[in-house]
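Take a look at the structures below.
Where a number appears in this text, it was derived from the coordinates with a stated rule and is not lab data. Note that the structure is a prediction, hence the values are computed from the model and not measured. Cβ atoms are built from the backbone, for glycine too; each structure is taken alone.
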Structure P
Amino acid sequence: MKISEVKINDLKDYAHVYHNEDDKVFDAILAACKSYISGYTGLTTEKMDTKEDLTIALKVLANEMYDNRSFSVENDKINPVIKSILDMHSINLL
């Protein structure tokens with residue numbers, strides 16, 4: 001399965017979510033995961049589609065984002081997914 005073929009129902013199945021109450025959340029997660037993978041790898045959508053193993057990375061990342069929806073500090077550590085996304089877009093590096 002190509003990344004461009006992944007739909008929110010694929011992510012919901014992977015996360016064992018069997019209701020429609022969080023569809024908007026999964027829409028946002030799907031978009032965020034695609035953007036994250038593109039930003040991290042530097043690959044375009046077309047290039048990502050040629051690497052089918054990235055689809056499992058997208059599903060795992062989406063599941064992590066769904067399971068850890070809160071921005072919380074635990075043991076002086078912020079959610080690593082959030083930190084990574086924010087670090088990717090940080091322009092005030094010293």
Structure Q
Amino acid sequence: MTDQDDIRKAAVSRLKAQSAFWRLLITFAILWVVMIVIWALGSPRGFFWPAWVIFGTGIALAFTGINAFGPRNKGISQAKIDEEMKKFDSDS
């Protein structure tokens with residue numbers, strides 16, 4: 001497998017993660033609207049309990065977003081491996 005194959009595989013994986021993020025966002029937005037409507041139609045309204053649903057799913061959405069749009073994992077380079085090997089060699 002060449003470097004280009006690895007780069008292509010990583011790019012496809014990242015694009016799939018970004019697509020999954022947008023689908024999850026739409027799903028959660030629909031869920032949030034449904035929860036708010038249920039709360040609004042209830043009587044008495046009292047405490048805004050949909051906040052717990054929004055908070056919990058928001059955490060999941062944040063981690064999904066970080067995975068999809070956050071820093072790219074470039075893997076371990078040969079230079080890093082050589083640098084670490086030198087540390088082990090100097091310890092002995």
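Miscellaneous remarks
- Identity of the structure behind 15.5 (criterion: mean count of other Cβ atoms within 10 Å over residues 4-11, calculated), options P, Q: P
- Origin of the value -28000, where helix-only ellipticity at 222 nm (-39500 (n - 2.57) for each DSSP H run of 4 or more, over all residues; to 500) was derived from one of P, Q: Q
- Comparison of P, Q by distance in nm of label points 7 Å out along Cα→Cβ at positions 20 and 68 - largest value held by: P
- Label whose coordinates, when Kirkwood radius over Cα pairs in Å is calculated, return 17.1 (choices P, Q): Q
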